[in-house]
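Next come the structures, one after another.
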Structure I
Amino acid sequence: MSETLPQAAGNLPELTVSEIAGAVKRTLETAFGRVRVRGEITEMKLYPSGHTYMALKDEGAKIRAIIWKGNAARLGMKPENGVEVIATGRITSYPERSEYQLIIERLDYAGEGALLARIEALRQRLLAEGLFEAARKRKLPMLPRIIGVVSSPQGAVIQDIKTTIARRFPSHIILWPVAVQGEAAAGQIAAAIAAFGALRPGGPVPRPDVLIIARGGGSLEDLMAFNDEAVVRAAAASPIPLISAVGHETDTTLIDFVSDRRAPTPTAAAELAVPDRIALAGDLAQSGARLGGALLRLAQTIRLRLDRAAGSLPDLPALLGTARQRLDDRAERLALALPNLVTNRRAGFDRLAGRLLHPRELIARKRHDLDLLSHRLATPLRGSLREHRLRLDALAGRLETLSYNAVLARGFALAIDQEGNPLTGAAAARAARRMTIRFHDGDVAVQTTRSTPLQPSLDL
């Protein structure tokens, strides 16, 4: 029996897995090109390489998506799980897993996300201007006399604020009624904040010490008035410390960033504005008790120190009696000492007077001594004078021999200039305009010229 071979399956080409995957990839990229896909971000994960992997899903499907590291700075928003977005990019496939995926180039908020994008852009701009700086925050007054409230006159918000302030620390409240949602709300809120700040202290309408900007919870669209730029700038420019209490605890609006304090609820804002009088009274009583105890302990310590010091002091009456007795004793001894002193001094003078010589005897004795001394000195003194006179005559002779006056007496003359310096040559004599010729019996003034011999001057 012969064996029959199976026939070929038509004319279909035989393709590899890689060829099929490449064909699918080209088909996807050609058929779709750039697309915009709306969905909720899920399964987002940032890898160490800098690439972000995620998925976009809706009620019926899910698509893988990738944000390459180079596109992360140009997305337009920061991706987060649970946020609905509109992703712009291109469809491609990943052959190794047989998956198609979206390469994201841009992200935008979808629906409510569009409002969030606008709020975020305004927040970044105001942040760059420094309106959110911590240095701008002011301290709230501890005991405000007047509290200004910007809120709706209807609803539970103003009632909660009134009740809380009345319970904690009753104060005067001024309500500026405004719409807290809708098209007109932002303008009314900004105008109310500016009007409160423009009030003068002591005017017909008193100026508040603190402001509360409040409304209840709501959707993002309901709270948009408090994200308005005019409202935020009015709050930043307010000269009155401001508390924001918009929405519930999880709600955040731009006015929260510029307010001096942010409260999660209107009731919490009232609690921030005024202290609890019961707690304040308790603190005051406790501080008073501590102060009284400290004063009592200080007084006891000082009294104890005084008692110790008093115990160390001597008996003053006894000291006084001893001093008085010593004074009496010294006075009695002094009365006896003065006459005795005078008597002793007189006796001493008498003894000295007996040993003293009469002045005439003393003068005669001194004269005799002087005569003896004169006789002893006379003989050596005359010999010494004669010896010194001989030496002086010898020196005078030598000086006369060396003096130029002796040379002048023999017929010589000395030429000197106006400063008295001798002219020792003809060149020096010609250079001098005036000179003096000194002879042994006097001087002759002479005026010289360069071309004529020396002539005696007539103005002697």
Structure II
Amino acid sequence: MSVHSDRAPSPVAAVVILAAGEGKRMKSSRSKLLHEIAGHSMLSYAVTAATTVQPEHIVVVVGHLRDQVEAHLAEIAPHVLIAVQDQQLGTGDAVHAALGQLADLTGDVIVTMGDVPMLTGETLVALLEEHRARQAAVTVLTAQVPDPTGYGRILRDGDGMVSGIVEHRDADDSQLEITEINSGIYVFDAVTLRAALTEIAPMNDQGEIYLTDVLTVVRGAGRPVGALLIEDLWQTEGVNDRIQLCRMNAEVNRRILDRWMLEGVTVVDPATTWVHASVDLAPDVILLPGTSLEGATSIAAGARIGPDTTLIDVEVGESAVVTRTHGSLSVIGSGASVGPYAYLRPGTTLGAGGKIGTFVEAKNARIGAGAKAPHLSYLGDAVIGEGANIGAGVIFANYDGLRKSTSSVGAYSFVGSNSVLAAPVEVADGAYIAAGSTITGNVGPGDLAVSRSRQRNVAGWVARKRAGTKTAKAAEAAQEQEEPS
């Protein structure tokens, strides 16, 4: 199969997406159509493919768990029309419900499925072009598969024309040997489709109205039925259970990684690297094993991500290094360093050349260019100026039990280890905080803030309070060594 153009000739009257099935084999309280492939719902892929052919209408037929599906569509595609199939009485009944939303429709109608996420808009374009070139009443997308179990079989006459489709459960022994299968994806002439649906009766064991019977009606009327055979079998494969969902995720991810590698991204271990379809990567990015990039994450040229790193909706600048880190809704500047074992919560912004180091958690923190928090700190609701240094164990205590407040540390200031900044406080540019201080008031430019009690040594305390212990014996030995001979 070849794709003849980047976009379909207009107009297409409608695309109908069948999304009413129960999906029992998923064994999920969530609609099957909302389970994700590469970070996006299966239904969203169907809507995206449908949009490619520029239809006048997109109709999604809902049924099982319709409230979930409708809520999702309102979020991702509020422009689509909704048709309700109250009882799952077959694909023909579902399309009939869709046509009820499209009175007096003429032109081409594409029918596709909500659970075939790898079907592309380009394939729908090619199917439409084949349909129009043959002036067919119906055109079906087909594939030759090594194991056709469960699929409807394509029946052809002596001239090789499509004469009908028989479902697997209704096929006889000779028909079960056919390996050309029906994808469930069609182009119909709208008037022909509407008329044929009125002639179909449930003539199968399940009492369902099959859309495939439309082809038999059309052929009986002497109208041509065409087919487009696709080579990429994945585009015809549906998802019915968690095993198929896993396989589909792996294949989509493989294709995503292949595309990025061809564009100059190094993926050290594709088997453990996962990248969502919406992620953007620049040339010379390096992804190390155990990396997961999700949502709207973007990685600039020369950045190094991983190993064992998950970034969700994170922007990473050029030549930054992010190691063993979990981050979401954050920005990492060019040349910055994050991790290992860092946690970036939403609202974190790290400036160019800055550092968020080992076991540092940041939340709603704006950290200036060249500023550093290398070790074991919590930066909550913090504003940290350019070139500032945050020592090990520093806590921005942002919550007083009722509200969260912001503290700031000025440019090139130094906060000593194990200090606590009890928000809200302001430490001005060029100031110092002595190690171990608890800061509750503002610190002026160039000042040194010290907030701790004076050290007091109680002589002989161990001998009196811990006599006979190993500690006491060690102290006695040390004292004997210190005594002059």
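Here, each number is a calculation from the coordinates, and none is a lab measurement. All figures in this text were calculated on a predicted structure; none of them were measured in a lab. Cβ atoms are built from the backbone, for glycine too; each structure is taken alone.
Name the one structure among I, II that distance in nm of label points 7 Å out along Cα→Cβ at positions 29 and 437 of 5.2 was derived from. Label of the source structure: II. When distance in nm of label points 7 Å out along Cα→Cβ at positions 261 and 285 is computed across structures I, II, the figure 2.4 traces back to I. Given a value of 187, 111, 80 for Cα extents along the principal axes in Å, calculated from one of I, II, which structure does it belong to? Of the options listed, only I reproduces it.
Each of I, II could give helix-only ellipticity at 222 nm (-39500 (n - 2.57) for each DSSP H run of 4 or more, over all residues; to 500), but the derived value -6500 comes from II. Can you spot which of I, II the value 12.6 was calculated from, given it is mean count of other Cβ atoms within 10 Å over residues 173-180? Working through the options, I get structure II.
Computing distance in nm of label points 7 Å out along Cα→Cβ at positions 325 and 341 across structures I, II gives 2.7 for structure I.
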